[in-house]
1. Can you tell which of P, Q, R yields 54, 44, 36 when Cα extents along the principal axes in Å, for residues 163-362 alone is derived from it?
2. Here relative contact order in percent (Cα under 8 Å, 6 or more apart) was calculated and came to 19; which of the structures P, Q, R was it taken from?
3. Out of P, Q, R, which structure matches 39, 26, 25 when Cα extents along the principal axes in Å, for residues 299-394 alone is calculated?
Structure P
Amino acid sequence: MPLLDINYKDLPVSPEELRLKALSWADAFPLAAYYYDHQIPYPHQGFTHMLAVSGGATITFDPTTPFKSLRQELNKEKMLCGYLGYDLKNNIENLESKNFDGLCFPPILFFQPEIILYFNEVTISIEYSDDYTQNILANILATPAAQQAKPEGIKIQQRVSKEEYVAQVEKVRQHILEGNVYELNYCIEFFAEKASINPLALYLALSEVSPTPFSGYLKFEDKYLLCASPERFLKKQGPTIVSQPIKGTIKRGKTEAEDEQLRKRLRHDEKELAENMMIVDLVRNDLSRSCSTGSVKVEEMFGIYGFRQVWQMISTIVGSIKPGNDLVAVLLGAFPMGSMTGAPKISAMQIIEEVEKTKRSLYSGAFGYITPIQDYDFNVVIRSIQYNAAEKYLSFMVGSAITYDSVPEREYEECLLKAQAILKVLS
C-alpha cells in the first residue's frame, strides 16, 4: 500500500489534537481498531501506537473450524486487526459455553485495514489502499477532535452478589481440596441494560483514568471494546515469542511512603508469589509446545510494575518459535491464557463454566494485530468494557485467582479494586 510520512512540525495542530481528530474520523467507519501504549515503559514495549480502519466487511470464519480459517488468512500475508474470544477454547478442547450472554459478540473477529495511521515519535505515517486518495490527512484535520465524556444515567448491576461470590469461592476451594484443580480464575460480571453511551468518548475517559500499555478501542458495526488492559498475552517479533502473565495485585498508596510499603508487601506476599509461579510454569509448558526445545526461558520473575490504580506482579517468559510453526500453532498450545483460566487448564475451564454465571465473550480473550510478515501482539482483555449498541447492553467483568489459601472476602475486595477505574468513569 502507498505510504505518506508527515512531520508533526508541518501540521497546523499538535500531535495530541491530531490523535483525537483521527479517532473521531475513524469512528465514522464501520470497522476501526486503535492500539495505544500511552508511552509507558514496559519490558518488550507495549502496543505499537496505531489506528486502523476499513469501510468494508470483517473476514468470514468457518464457525466449526475457525483456526483453519485463520491459517488461510495468515497465508495471504496481509495486515489483520481484531480479536480472539475466550470461547474459542471450545474449538481447541472438548468444552462448551452455555452461560448467559447479553453481548452476542462473535467468537473470533478480524478485518483487513484499508487505512493505517502510525503515530511515530516525530512523524505520522499513513498507509492506504488504492481505493483511497491522498486527501486522508485533510479529512482528518477537518474533523472535530474527539472529547472524553462520562455517560449519565447508567445503572450498574452485579450479576453475582457478595454472598453468592463467597459461596462460589468455597466451591472452588472444595474442588482444590479434591484435587480437581489447584488454581482457578473466577470472574463476575457487572452490567447495565438500556445503556446509551458514546463509546469513543467513554474510551477516552477510561484511558485518562487508567492509562495502560495495552490500551485499545475496537468498533465493529454496532459492537465495541473499550480496553484498558495492563497485560500482554503473546508478542512475536522475528523468531522470538514473549508472554507476560499477571498474577498479583495490590492497591496504590495515598502517600509515597505508603505506596512503597504496599509495593514491598506485594513482592513478598507468599500467596501472590505462589499464584504467579503456578502460572509461569503453565505458560512455560504452553509455549514449549510450539517453541524449539530448550528455548523457553523465564526472563523476569515476580516483576512489580505500577499502574494508576494498582501495583501488579508480572513475569516475562520468552522462547524461540520452532521453524514451520505459525500463530495458529502457538494459539493451539497456549490459548486461552493461563492467567485467566488456572491450572490444570482444561479442568479449570470446566469448573469455570460450572461456577460462573456469565459467558465471558471477549473478556479474557485477546485483542491485537497481525502484520503481513506474521509478527503479532495480543493483549489479555481485562479491565475492559464491552458494549452492544443495538441491544444497549454494557458489560465488564473482573476476577481473581483462587487457591486453597484464598480468603473469599479478600478475593471479593480484589475484584472491586480491579473494577474501580471502570466504575469511576461510569458513575
Structure Q
Amino acid sequence: MSRLGPGVGCETIDPGALPVRRSVLLLQGLMGPLFRRLGQGLIRAGHRVHKVNFNGGDRAFWRLPGGIDYRGTKADWPAALQGLIRQQQVTDVMLFGDCRDYHLAATGVCRDMGVRVHVFEEGYVRPDWVTMEEGGVNGHSSLPRDPDYYRRTAATLPPVPPHSRVLSSFRRRAAEGLAYNAADVLTRFHYPHWNNHRPWHPLVEAMGWIGKLWRKNERENAGAALINRLEQSGAPYFLFPLQLDSDAQIRIHSPFVGIADALKTVIRSFAAHAIGSGLADVRLVVKEHPLDNGVRDWEQETADIAAKFGVAGRVDYLAGGDIESIGGGARGMVTINSTSGTLGLALGVPVVVLGDAIYDVPDITFQDGLDAFWQRPTPPDAETFAAFRRVLIDHCLIPGGFFSEAALDKVVQHAIARFEGRPLAPE
C-alpha cells in the first residue's frame, strides 16, 4: 500500500485519444465492497486500476493491489491528485457521490485535465437501478429540464431490455456501515487529516444504528398499523419522504440548511394552505428515510413542529415500512430532491419539488410551488414521464443494487459495459 502526498504540475490528457484499455482511479465508494468488486471487474477486463483510500474504512473494504493511502490535508488534495493523475496516466476517475469535499475538488481537477469522471449514486429511478453518470449527478447533471428534449430523444430509442428485480438487505447495509466506521475510528492515527463529510462521529452513528436495529420489528409493526389505519379510514393524505440530514442533496442542492428546516417549511405550508383552506380530513404523512441513522429523533421533532403550527392531530409519522405501500394512495408527494419522487411519478402521483432535482421538469412535476400544491395537485403527464425514464436509462442508469451478492454482480457487469461503451445486455 503506497502513500500519497501533495503533487505538483498539471498535464492535460486528451479524452479523444483514450486507449482501449484505460487507467482508472477510484476515489471513495459506498461503505461496503462496491468499489472492491468494481476494481476486480475492471482488472479482469484488462484496465489498470488504482484506488485512493482516505481512511481505514476505505482501506478495509479495498484489499486489492493499487491501493494508495492519502494522508495529506484537504488543502493539499487537488495538487496531490494532479500528481497522481500524471504519474499513473489516469484516463478515468470513478467516485460515489460528487458532493463530498474531496470529490468536489477532484471533479474540478479532472475537468481541467481532461480526465473523465464517472459518478455513482443511488438510482434516480428505484428500485433495481443504480446511477452511473459521466460528469456529475443530480444538481450537477448535464441533462436538461426541457420536456420536449425527453419526448424527442425517447422516440429515437429502442425499448428497455427486460429487467428483473434485485434483492437488498437492510441488515447487510447496516452491518457494512458499522464495519466501515469501526475501521475508520481504529485507524485515525494513520490518517491524521481525515475528517468525515458526515456531521457525526462514527461512534455516535454506530450507537444510533444499533438502537435502530434493536427496535426494527417494533418500528415496522407501528408502520404497518399506520398504513392500515389510513387505508381503513379512507382519509386523503399527502406524503413527505424525509431525506438524510447529512445528505449533500440538502446542503448543496436545496434551500434548506437541514431536515428540521424543511420540516418546518412543509408543515407550516400544510397548516396554512391545506388545513387553512378547508380540505376536509386531509392528513400529512412524514416518512422516515430507511437509512436514517437514528441519531436524531425525527418523530419527536415532527410532532413538536406540528404542535407549534396547530396541526398535531393531522400529521402522522411513518418510521418503518415500504414507501411503495403508501405512496400509491397519496393525494400528492412533497419532496426536496429525493429519488422517492420518481417512485411517486411512476405511480402517477402528483409531485412537487422544493430543491434542485433532475426530475423537476414541466409536465412531470407541479411547477406552481408548495402553497398551491395542496389545493390542486396535478398528476404527471404519463407520456412525458415515460420518455424521461427511457432517456435516463439510456444515459445514466444501470441495472442492479448494492446490498446483495446478486445485486453487486449485476452492477459490476453493467458498469463495465457502460464504461467500455457497450450496450447493456438483456437479463
Structure R
Amino acid sequence: MQGLRAKLAARSVPARAFAAAEEGAISALGIFVFLVSCVVYGVAVDVARVRSAQSQLQLAADTAAHAALYYRETHNAEEAREKALAVANYGMPRSIYGNTLVPEDIVFGSWSYESETFLPDPDSRESVMVTTRRLKENGTSLATTLFGFVGIDSFDVVSRTVFTTYRPTCFREGFVAEDVVDIQSNNNYYAGFCIHANGHVELNSNNVFEAGTIVSMPNIDDLVLPQSGFSTNDGLKEALRVGSYRIRVINRLPATIQGLYDADDAYLPDYITSPVAVGLSGSKLDESDFTPGRLHLLSGSSNCKVTLSPSVPLREVVFVTNCEIKFSQGTALQDVVIATTNTGAKSMNAPSTLQVGKDDICAEGGGAQLLSLGGMSFASDLRMYGGQLVALGDIIFAANAEGIEGASMISGRRIDGTSNMNMGFCVTGMEDNFEASYFRLAY
C-alpha cells in the first residue's frame, strides 16, 4: 500500500509542476497579436494595391496626355484622342484592365498657373487634361482582400493629369545650333537674348552681355574663350546656364516646307488670302512677279539658281522653291516667308544689306521668315527686325549686323557670326515665327 502511494506521489509531481509553470502564459497574447498582425497585413495589402493602381493609372494618364498634346500639333482633336487611347491601351491593355480611358476623359483646353485651373476649349492645342479611372460601375474597380469581410468588395481609383505646351525663350529670339555657336568680338547682347548650342559656344573678346541674357550649353566646361576669358566678356559669367534641347523646329523643317508648298492652313501665315498658288519661272525675280496675299511656287532643275532683286520691300507673299536663292543688295522683306528645299551650303545668300522684317521698333506684324534644307550665308549688314532664319545646315553671317531687333536663328549644324553686332529682344513682332511646342506636366 505504501509502495502504491509512493508511485502516485511520484506521478503527481510533473502534473503539479506543469500547473505551476509560467512558460505558456504568453500564448493568449500571442494569439491576439497574431490576429491583429493578420488584420494589419490585410489592410496593408489593400492599401498597397490601391497605391499601385493609382500609380499605374497616373502613368497611363501622363503618357496618354503627352501623346494627345504632341499629336494635336498637326492633327485634329479626334485624331489626337485616338492616339492617346492607343498609348493608354498599350500600357494598360483593355483585355486585362478593362476600359480605363474613354474619349470623353481626354479634354483639350488651357491651363492657368496662377489659379491652377483648367478651362476646356475643344479647339485648343495648348493643354490637355486626361483622367483615367477604375470604377465599379464599368466593372474595372480594384477588388479588395480584407475589406471584403466588412462589406467593401472593391475600390474606385481615379488619376488625373494636365499637360501643357511652352515655347523656350531661346527658340523665340536668339541663336540656337545643334553643334556650335561661334561668335567673334565687339558684340552687344541685350536682356532676354539667348545663345544656345547643344555642342558648345565659342566667343572671342570684348562682347557685352546685359543682365538677363542667356548663354547655355550641356557642359559649361566646353565653353571656348580666349586666354583673357571672362575679363574681356562683360556679363558672360552671369549669363552662363547648363542646358540641352531637342531642336524640334529643325526636325520638323522638311514637313514645314512641304506644308507651305501644299498650301496647308496650318503653315501659311494669315496674310495669305488665297490657297491657289501662283507658278513662277525664270532665274531673276522682282516685285512685279509677286502678288500680295498669294503663295508662289518655282520648280527648277537640280542645280537651279534664282535671284530676288525687288526695288521696294517685298510684302505679304510666300515663296517656295527648290533652287538656290540669292538676294540682291538692299533686298527688304516684310510679312514674307521664303523657303527652299535646296541642300547647298549657300542655298540662301546675299552680298550685303539684307533686311529680314520691318524696322518698326518691335511692333506686331511685319516679320519675315527664311527656311532652308541647306545652309545660309550672308555678307555684312544683315538686318533683322522680327526676323527668323531656320536652316538644316550652317548659318553664316559677317560683320556689322547692326540694328537687329527681334532675331531668331536656328541651325541644324552651326551658327557663325563675326563682329560689331547688336542683338536686341522684342517679344512682339515675332508672331509668325515657325515654332514647335515643348511639353511639361502642369498638374
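Laboratory data are not the source of any read-out in this text; all were calculated from the coordinates shown. Keep in mind it's a predicted model, so treat the numbers as computed, not measured.
1. Working: P: 50, 42, 42; Q: 60, 40, 33; R: 54, 44, 36.
It was calculated from structure R.
2. Details: P: 24; Q: 19; R: 12.
The correct label is Q.
3. On the way: P: 45, 32, 31; Q: 44, 29, 23; R: 39, 26, 25.
Derived from R, not from the others.
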